[in-house]
Structure 1
Amino acid sequence: MPTGREHRPRALGAAGRRAALLVLLLFQGVSGMAGGVGLVADASGSTLGIPLEWLEGSPFPDYLIPGMAGLALTACAMRPLTDAGT
């Protein structure tokens, strides 16, 4: 039986949305950097539990180049955070 006072979730304001997106970007950045560093440090992928068989048919003999590319792409994705204060 509706009472007319149903709880409706309150929408995030602009500051809340900005904070949520910042948290998601930071999580993505930390995860990307950790994965990239892990692949560069151990190009076989065994430390991260990634089998070399996943690279079969690709031009890469190991995960060194994909790890470096992951680091570079993560750094580019994090660039907007450095401009956030301007």
Structure 2
Amino acid sequence: MTDSEGNYWIVEYKGGGASLDAEQMSSTWVRKNIARLKNDATAAWSGWGNRLEAALKAGKLKGIAVRTANIGGGAGQTEELGRWTYGN
């Protein structure tokens, strides 16, 4: 997703009681996944890898993680788990 300031956002959604893995959303994790996308044989994914890498180098890559709890078999309130800014 992108915002009005031209930032690219990596959005991670968790449901129920799920949480982020230990490294998930870290700078190392982001860089590893950008490299994986760039090396994907599918042109659509490698294109995203290039876009995200350019945003990272320009200081225009951000991340947010949110979670929606399950309450009584339905969706509860969505909470923010964290925000990150990635750059050089």
Structure 3
Amino acid sequence: MLSAKENYDRIMLQRAALHGQTEMLQKLCEWSTDNLSAEEVRELLLAKDKWKQMAFHFAAQHGKTEVLQKLWEWSTEKLSSEEVGNVS
């Protein structure tokens, strides 16, 4: 469900970041943490669309600072320091 791709191979997390939907992002974070394996959460956070854009890119490009902060916090909890450093 969360990893289902929509237009341009984007997943729900990326669309929430693109549109600055902080509440949706929070719900996705909570649900994912409660119901997915660590690997599945990792895949969500690192997912790229067909242009190799991640949720981080959408939040940054569109000035969605609250979303960017939440993605950063969630990522530092769920990804290795190497993966966090390579988010690009």
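When Kirkwood radius over Cα pairs in Å is computed for each of 1, 2, 3, which one produces 14.1? The read-out was computed on structure 2. Match the computed value 1.3 of distance in nm of label points 7 Å out along Cα→Cβ at positions 13 and 77 to one of the structures 1, 2, 3, and report its label. Of the structures listed, the value fits 3.
Bear in mind that the values in this text are calculations on the coordinates, not laboratory data. Everything numeric here is computed off the predicted structure, so don't read it as measured data. Cβ atoms are built from the backbone, for glycine too; each structure is taken alone.
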